[in-house]
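What follows draws every value from the coordinates through simple rules; no lab data is involved. Everything numeric in this text was worked out from a predicted model, so none of it was measured. Cβ atoms are built from the backbone, for glycine too; each structure is taken alone.
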Structure I
Amino acid sequence: MATPVIHAQATVNRYGGRIEDYVAIHKWFDFTKSYHPDFRHRALRHHSLGVEECVERFGDYIVNSDNKKVPVKTIGEQHIIEDCGYIPSVSDWLINIQPKRFMMDAKKLERQVA
């Protein structure tokens, strides 16, 4: 898995500026590694909704140290493509979750535990 710094360097190579211009965005995408440190952490932000959430958090664009406007959406999309090969939808991730009882009916589970 690429680190936020490696992702940021790829963004520098594409748009100019410095690593520091982009690393906060890439750290945001990969923050979920601290909760689940394998590829499955990507299910939480590496999808089309994650790109929109990133734009909501960081704004429509940043101005890099070369004074160039860079769209946050394209930075996020680049990050996900580098990790996943394409931009999955939320459904692409969720459809692969194996259902467990606690996910479906907490009341039924409480009755069985009591």
Structure II
Amino acid sequence: MLNKVLFWTPRSLGILAILFMMMFSLDCFEMGGKDALICLMMHNIPAFIVFLVLLIAWKWELAGGILFIIASIAGSIYFDGFGSNPGVLPVMAPFLLTGILFLVHYFIYISKK
């Protein structure tokens, strides 16, 4: 039972966090036309990158957990979360938690096989 919870929790949290990031790009539809599509693609580049990290983590939990932690730290640094923009930290915290949960599941269940 605990194995299933530790298996699905980081995956679900990762999907929800990516969808939360993508939600911020919905204001692009106010532009209309071709500009809206370009704006949508530009705003979702970080979400696409994190989606690729989730795909890696789904197959290789150790690498994915480390990449999620790196992505959360890199995003916090890039968006100045440790300086003058502390509002970034609640957005990046789910990615850090997802990475930690992937590592916990790996070290408890996968590495002992």
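I, II: which one has Rg/Rh (Cα atoms, Kirkwood Rh), as calculated, at 1.13? Walk me through the numbers on the way to the answer.
Details: I: 1.13; II: 1.05.
Structure I accounts for this read-out.
I have -24500 for helix-only ellipticity at 222 nm (-39500 (n - 2.57) for each DSSP H run of 4 or more, over all residues; to 500), calculated from one of the structures I, II. Which structure is it? Provide the component values of the computation, followed by the final result.
Details: I: -16500; II: -24500.
It traces back to II.
Quick check: 32 is what I get for relative contact order in percent (Cα under 8 Å, 6 or more apart), calculated from one of I, II. Which structure matches? List each step's numbers first, then the result.
Values: I: 24; II: 32.
Going through each structure in turn, the value belongs to II.
Which structure, out of I, II, was distance in nm of label points 7 Å out along Cα→Cβ at positions 7 and 23 calculated from, if the result is 1.4? Numbers along the way, then the final one.
Working: I: 1.4; II: 2.9.
The read-out comes from structure I.
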